[in-house]
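Alright, structures below, take your time with them.
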Structure 1
Amino acid sequence: MNKFSESHDSEDFDEGTFQKSKQSERRQAYFFLILGGLVFLDSGSPIPIPLTGLPSVLLGLAIMAYGWSQWRSYQRLPLHEAIQLGRVQGGRLSRTDLFLKLRLSAEKTDELLDLLIQKGFLERIDEDLPPENEPVYRLLS
């Protein structure tokens, strides 16, 4: 295997890995938001955590901030993954591809398509399609 094919293989879209990373981000977000909230609420009492006062408040807020950053990461639109998916599919994407492969809601799928078009990564292939046909987009980069 040559160097080019190895680097190309590493850029292919892997649906399983993507879904596992999203689940991990969501789990971490919930865990750290709840843990930070509990530490913050316990800051006035030495039971069950002996840390009280300002250090406990700061620790609780820091843990909650990390949880919030994980939640924002979980909610972020997967631009990079959509581009990888388009490359794997020969430079063509449809709304259904994004919806099913990335497991997004209908609203998030539309937002992602709009953002990809706005940033110049996609263009619609055929503008004169009947309403019953789904538009297909071509990857530009």
Structure 2
Amino acid sequence: MAKGQSSLELLVTVGVVIAFTIPVLFLLLSVSSMGYEDTAKAQADATARTLADTMNTVYAQGPDSQREVLLNVPTSTESLYAADGEVIIRIRTSSGAFETSSPTIAKIGAGSRIIEGKSGLFKLVVRSYLGADGKVEVEILDPAAP
């Protein structure tokens, strides 16, 4: 009888420990994922500002200038592009897509492409050229693209 009672007490004790541990673990995981998303949003915002500043610098230097920029984008990045006077980065979050943008004074040319499927550290080339109307335009190119 004593062996059965001690086994039952052990099972009850382990059950109580598990009952309190599982909700705490779920809480910790949800808090850490929220912190990760905030970090990803801040990183995307900083990347957009860096690329916009580089585009402004190349634009100010005139035609036929070029600069490589090393970007560090979040792993949840869906796309990066420049259009209509701003650089836009779109990332995936638990609440859906999040877009961050940074304005630029540079006139963005039609040669700029949407860069998709890239995350982490990678290089982009920002170059300026004379457009069809004789004004300086800026484009972003992916040197690793085929």
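Rule-based calculations on the coordinates, nothing more; no lab input. What you see is a predicted model, and the numbers here were worked out from it, not measured in a lab.
Data overview
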| quantity | calculated |
| --- | --- |
| Of the structures 1, 2, the one that -15500 was derived from, the read-out being helix-only ellipticity at 222 nm (-39500 (n - 2.57) for each DSSP H run of 4 or more, over all residues; to 500) | 2 |
| Structure from which 1.35 was derived, Rg/Rh (Cα atoms, Kirkwood Rh), for residues 54-101 alone, options 1, 2 | 1 |
| Structure from which -0.44, -0.58, -1.19 was derived, log10 I(q)/I(0) by the Debye sum over Cα atoms at q = 0.09, 0.11, 0.21 Å⁻¹, options 1, 2 | 1 |
